[in-house]
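Have a look at these structures, which come just after this line.
What follows draws every value from the coordinates through simple rules; no lab data is involved. Since the structure is predicted, the reported quantities are computational estimates derived from the model, not experimental observations. Cβ atoms are built from the backbone, for glycine too; each structure is taken alone.
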Structure 1
Amino acid sequence: MSQRSEALATRLEQGASALATFASALTDTEWHIRTPKDGRKVGVVVHHVATMYPLEIELALKLAGGEAVAGVTWDTVHTINARHAQEHDATSKEAALDLLRRNSAAAAAAIRALSDEQLDRAAPVSLNADAPLTCQFMLEDHAVRHSYHHLAVLRATVTRRLPAAKAS
């Protein structure tokens, strides 16, 4: 295992852990609050992050192998996210947190298995206008960043929706 892959895996684990800690403390009411931008429930977003780890790792591993990521567009991402939100609208906290723990652990293990040479490999990525991106960039911009990004949105969502007395 390289120091770089260990650092990436550790950052992914820290983000997933922070999201799990936040989500674990939510009340049932908070779990069901809808986010302002896309209307997904807080709990659905936690489940979404967990669900996306395998796909994000799969795409990064393609790059690690020198293979281009083709056919993935933002429209595809939005369609996947909308379908996921519909199918998992009633997801339980326990199920989402269990999936988050399992999939983040598997993602971290996959990252730890990467060499520096694999992290440095670049190939075109359709999601980014076919720019040649490295495996490391793909990991940082997707699997590693994902939990941090959504955690910030969820914190803001829950804070905005709390009564003034509870928010202080």
Structure 2
Amino acid sequence: MSTRAEALARRIEEGAAQLAAFVERLSDDEWNRKVRDGRTIGVIVHHVADVYPIEVDLARKIGSGTAVNEVTWEAVAEMNANHSKKNAGVTKAAALAHLRANSKAAADAVRRFTDTELDTAAPFGLSFGAPVTAQFVIEDHALRHSWHHLARIKQALGRN
């Protein structure tokens, strides 16, 4: 097993655990509060969980040397809007269970990356076609995502 892959996996787990620990203590009113993009905190938590498999799959493709140009920020915005509508009433229990299951699966998948795969670069649409490594994709998406949204949630609640 790659020591780098293990470190990345642990950081994914850490971010998800911090997000879960914070939102577990929220009241129902807080859970349903909207963040600055208009989605509720509950929808955001479910969203983070929902995209882990997508983010890892993108990194896997890049790690195989395959360009991923079809994934753009416009496509992400559309996916997020559809997710928000579909999951508007998500419960805290359901979102947290989804977060825990998918973050574990993502971390386990990342653990299977080799150093060669982590170091492989290919053009990536979310980086505007720049050739980035699979490790970068993992760090910038699956790993960073929970941290990013936790910061936004705290900001929306005035708990910076």
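Assign the value 15.7, 47, calculated as Rg and Dmax of the Cα atoms in Å, to the correct structure from 1, 2.
Clearly, the read-out refers to 2.
Once distance in nm of label points 7 Å out along Cα→Cβ at positions 115 and 131 is calculated for every structure in 1, 2, which label goes with the largest value?
Evaluating distance in nm of label points 7 Å out along Cα→Cβ at positions 115 and 131 on every structure, the highest lands on 1.
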